[in-house]
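Several structures are given next for inspection.
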Structure P
């Protein structure tokens, strides 16, 4: 019996279902050999069967599930990739995206990336002010990460390699909702260094404009590795983090 996996959010339910189910397999929530059904997974994800059916087709293509009946599948036997292993591959692929974008991005595409970061900067200012006032910031964190997700999507388009960008969803370590949750949980932790990583986006665009493929790739790999390490590290207790910040 599949437990509740968490309500899906954002635009494409099929993509959301794919990412969440892939993550559940990697984390062992859906164990090897486990029998799953479209209806059961749809109930667990609080969606209709259609996006789940599409997600399962993709997981079947990835070799992570095996069909045992018209509406029934088994989670594939054998070790699934761990989150750490997925993060290693995701970082490498994101580095290639940046490399190809440095070689192929048009001025118009680079202007679009800068415009997205301008909008993100406005969100950062509002977020910091609201946080200083002691008001809730969850909605602004989600909006900011959504804007950076748009930045990533535009960067992937600018790289001009559909084969590469189609691989990224298969190795994405955390879905958008989980990234938002983990970011909010860790913002009070001085070791999280969210502001430092945010600034790396401007450095990346500068390297893209200079057509410096080596620097762009290195920046993106380092950014992705540090972001994933920060998001998977256990957060410091909120009271302890605040004490560290005020000392």
Structure Q
């Protein structure tokens, strides 16, 4: 460590391959799905339900959050029942799917409000850190990627493991039948690809997400706080 004078020796830890091989959880992977529209014929909801069916077939346990009744961020206390429901589902999940329509070149406010109600931390708990994430969008016209690009930024901000693959469904009004089931198409095949990849990443990381997100800077901060407390104890 002579060449790294700025490094705290106690907080600096060499990555340990053995720590990546921990006991595998025995329960089914838990996936929370969010969608960004309240319309009765909501294509983002239809796509989300199709994704949930696929995930269940792949072996996951799924929950879909209904955003109807969720207040705008800061327009109600965090004790609001819909806010509590969303936060509890986020804490329960090991992976998530976010699916938004693209409106005015961006994700919808309904989608953003759900993410804004999920805090980076709740006391010592971080509801999204280390969880896997798949992003999807539905388009009213030609294929676009504005919404999924924004969702990726949010996923990184929420410290999630966002998988490489993604889905963008063009002309969504043509892709679903009257009952809301998605028609066979390359767009449907892509959703299958995305859910398969999400399952693989979730199975790969869910038992070791705590180790993967263990950071030098946070260990250093903890060590410094401990040192200060010990110094105070000695001075008393």
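In table form, for the structure just shown:
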{"read-out": "Label whose coordinates, when helix-only ellipticity at 222 nm (-39500 (n - 2.57) for each DSSP H run of 4 or more, over all residues; to 500) is calculated, return -23000 (choices P, Q)", "value": "P"}
{"read-out": "Structure from which 3.1 was derived, distance in nm of label points 7 Å out along Cα→Cβ at positions 92 and 156, options P, Q", "value": "Q"}
{"read-out": "Given 38, 21, 16 for semi-axes √(5λ) of the Cα gyration tensor in Å, calculated: source structure among P, Q", "value": "Q"}
{"read-out": "Winner on mean projected area of the Cα convex hull in nm², for residues 60-163 alone once structures P, Q are ranked, highest first", "value": "P"}
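Here, each number is a calculation from the coordinates, and none is a lab measurement. What you see is a predicted model, and the numbers here were worked out from it, not measured in a lab. Cβ atoms are built from the backbone, for glycine too; each structure is taken alone.
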